[in-house]
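Coordinate-derived values only; no laboratory data. On a predicted model such as this, the values are computed, not experimentally measured, just so you know. Cβ atoms are built from the backbone, for glycine too; each structure is taken alone.
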Structure P
Amino acid sequence: MKSQIIYLLANGDLRASANQKCEAAQLKMEHDLTLALRAEGYTVKRAHGYRKEVQHSFIDSQKYGIEVFKKIPAHAPVIVAEAVWQYSHHILPGLLTHQGPILTVANWSGTWPGLVGMLNLNGSMLKAGIKFSSLWSEDFTDAPFLNGLRTWLKKGSVSHATKHVNTLTRPLSNPDARRGRVFAQKFRQQKAIMGVFDEGCMGMYNAIIPDELIHQTGVYKERLSQSSLYAEMIKTKDSEAEKALKWLLKKGMKFAWGKNEKTELTRSQTLAQLKMYIAAVRIADDFGCATIGIQYQQGLKDLAPASDLVEGLLNNRSRPPVFDRKNKRELFKGEALPHFNEVDECAGLDGLITYQLWKELGYEPENTLHDLRWGRQYTGPSGKRTIDEYVWVFLISGAAPVQHFIGGYKGTVSERQPAMYFRLGGGTVKGISKPGWIVWSRIFVRDNELHCDLGLGEIIELPRAETEERWKLTTSQWPIMHAVLPGVSRDQMMARHPSNHIQVVYAPSPAAARRGLMAKAAAFQELGIKVALCGKY
């Protein structure tokens, strides 16, 4: 690399409260990274500094990101250092036109979701066709990181082994695949509507599917407004929300209610969430939507509590009944209304196809996305056996269906979202995912085509103390899934996965999971999606 000066960027959240709270962790990560770069003989220049008016040093808007890139030489090497969640669109305009080498780096920590932020940025750049490299480390002193850094400094790029990926170049031909193809032909012919409540949440450019690509699958977007959702909430009767709450309490679901609206979950927040739930179902029925996505963190966050409880209920077949406005017809009776968190349309397309295909196969169709949040090696008891495996923490903000949890509703508690994200509160749908086998997947856009990675996973049981520690090291209010991915190492997953999100659905046995994997892969192929099978299957 010709330049001895590396320009360092810290992309952040839109919300000042989150950036302020995460500042210290970001600066610690940057300090350790800077030491590693200096040891290689390079000078680190931070491209932007602390601003008193916002009380943090993150890039916090697209406007500011464009201004920052104006001061960076066009061919200079750039490192985007991520210890926190970030909004990719803040810096995409600058990265799209930058002509120098680009490296994304994350610290291997679950406390603030820097890994999740980096994966989203990577997926967004992949969709945009931006050339970049990526590295991650716990403390930036380990040999794999340092070797990778030296390669990038010398060549301007670094790659990782992805031998776990088997890209399918021809249609699958086994009986399960044939079943998947027949399903897909019917799916495309019948057509389906995807309800999108305000596209483009939290800067997730990678979560938006161009219309011409999604149309080939037989799915068409209905672009809806969150203002309409809020208006419908206002129209919803108090008695309807009370009735839904009574249903949940009778099922055994618990609510960690307090009295302080600013810091605790309150009964009134829960009732507001249930009004949103009822409103969302009614609007979905109005427009004939087979799946919907609420924007979640933006748009409504200054008007209403968070949508987590809403999303978790929508994703479950067993949920409080919702009737039309004249109280004559139950809507989506006996069915989930698959919801894609954070209006991630890639997850929405996947979730809808999976829900309908799994019903065809006779499996539990409830599915959800999770954040690929963090993980670590675990050696010890898991149920009746002892394991020595790398166990991922799959964690989402509360939208998981209770069908996935140990104990169902009786094993579910709603806890208040952290105030740094949600000033008006709102409860999650928190539980521990039950042991069993899953099919995991991710649809993504690359080279203006739809792609999908799929694989098998085992959800394992961990001792309660280990679960509690993993919650403590991440976000304790959110539902958790302990995942082992056969044939996929930590670094292989990080090198390949093109998103912050991963889709999961249970199968009744390991053999059933393999059959479902084949059927799903073939269905995606039939719908024009390029498929890769990952790991052992």
Structure Q
Amino acid sequence: MSDIILDIAGLTIGLPKGADREAAVQSMDLKLRAGEVTCLIGESGSGKSLAARAVLGLLPAPRVRVTAGSITFGGQDMTKLSPQDLAKIRGARIGMIFQEPMTALNPLHTIGRQIEEVFRIHTDFGAAERRSRVVKLLADVHLPDPAKIASSYPHQLSGGQRQRAMIAMALALEPKLLIADEPTTALDVTTQAQILHLISELQREHGTAVLFITHDFGVVADIADQVAVLQKGIVVESGTRDAVLNNPQHPYTQALLAAVPRLVMPNRVRAEAGTVVLESSKARKAYQAPGLFARGRGTVALDGVDIQLYRGETLGLVGESGSGKSTLARAMTRLLSIDSGDIILNGEDISQLTTRAMRPHRQKIQMIFQDPYASLDPRQRIIDVISEGPIIHGVPLAEAHARARKLLGLVGLDPSAAERYPHEFSGGQRQRVGIARALAVEPDILVADEPVSALDVSVQAQVLDLLADIKAKLHLSMLFVTHDLRVALQICDRIAVMRHGSIVELGDTADIFAAPKHEYTRALFAAVPGAAWSQGAERVVA
């Protein structure tokens, strides 16, 4: 187990002129051993993904390229190999699992054909042997009905199934090294737990060295043997998992750990429940299956949901993808029509209102979206993005612009940022802009749909603190959608657990955390990455 599979020495990856720093990675030293998982952890922009791509010769050269150091694999310096020699190593001796399988899989080819291509390029197996090995690989990664999966296209699989197919492809030729670039970031906690277990299981069976890139310390606690922490391209701390998690030495590592939401109930005062401000009554919604012969068949997204949001409280909607939580959030903001039932806002049924009739109610309820970049018009300046809502509702231009600048200050951005465009901001800053836009029409209710799921832990902590602070200052009510129970514990007064379009458990956050009644809720708690470490570890203060 002490054999060094990959030796990165003095690696420097240069960036083009005008970048925020001279090098994406600076003088990196890292050794990966057979049978060990090494986690490379850091925030977005730290250089961890570029370091992984450098191993495979996948940097966007010539603007981004290795300028110093070596990457030794199998006695060869990968930085000196020709593209042809690198192509022989990729897939055969080094496998890679990408963060988003939909962008890495070809939508025009079946899963089986894409995995079979690895054998076609690197072996002399016949067609029957290739097909047999494909089915076996899909079975090895615990996919149901492997033969059917092999003949399916990527869009016909769930996110977890696509990720398993990517793992099967990466492990097809039993590589000595497996690189996993944030492979569980976009997955639900239960699916994430299954994928992490699968990678550990396959790695132990084959003695593979694994470079696992992540920003989630819960994942590190579950899977790592060794940990290296990267800050702005520099390895600031490295060591065994227990040493780094339980006795961090560098201030940056300490700050990251302090920002990790723990699976513990924080000490906070429960908000006094006021009157009901938003309610769904027997809300039903089904999505019709596509196709001429699919009439009468479809997916039930909401199955008679009854829920109430009280004035001044934060109500969490928790569940996996497909549970119906985002559908319910959109239905309650009337961004989506329901098939039957009622949506009641401040005592008035708004479920059947026309777009024109709904307009006055839009000021009372606003939504913060999961992906701020997709929800912001890239052609508009930030001041115009934030001012648009008030102007539609009759606020004069000058007053709307003044309000926008004031709101930028409220969400922690410099008012001078008003003249910039969305692409000029980081992910966390764009989310702050999204919050400012939602607040611009002075709503009573905020509906936040997974607002921190794609953010680094430190930025996530800042946004959660910001939402809690704004809610208290402006006396808002909030419906908070998340699949992360750690986040729900930090911010929610009550939690509603959704599964298959129904609410299976609803109660005070402290009560559900202390004694979850439904087996599905217990399964969600059990699947939280690093649950044991998260509950047992004390917060580290930088």
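Which of P, Q yields -0.33, -0.92, -1.26, -1.41 for log10 I(q)/I(0) by the Debye sum over Cα atoms at q = 0.06, 0.10, 0.12, 0.13 Å⁻¹, as computed? Traced to structure Q.
Of structures P, Q, the largest value of distance in nm of label points 7 Å out along Cα→Cβ at positions 84 and 236 belongs to Q. Between structures P, Q, the greatest calculated value of distance in nm of label points 7 Å out along Cα→Cβ at positions 12 and 428 is seen in Q. Sorting P, Q by FRET efficiency 1/(1 + (r/R0)^6) of positions 52 and 452 (r between Cβ atoms, R0 = 35 Å, to 0.05) from high to low puts Q first, with the largest value.
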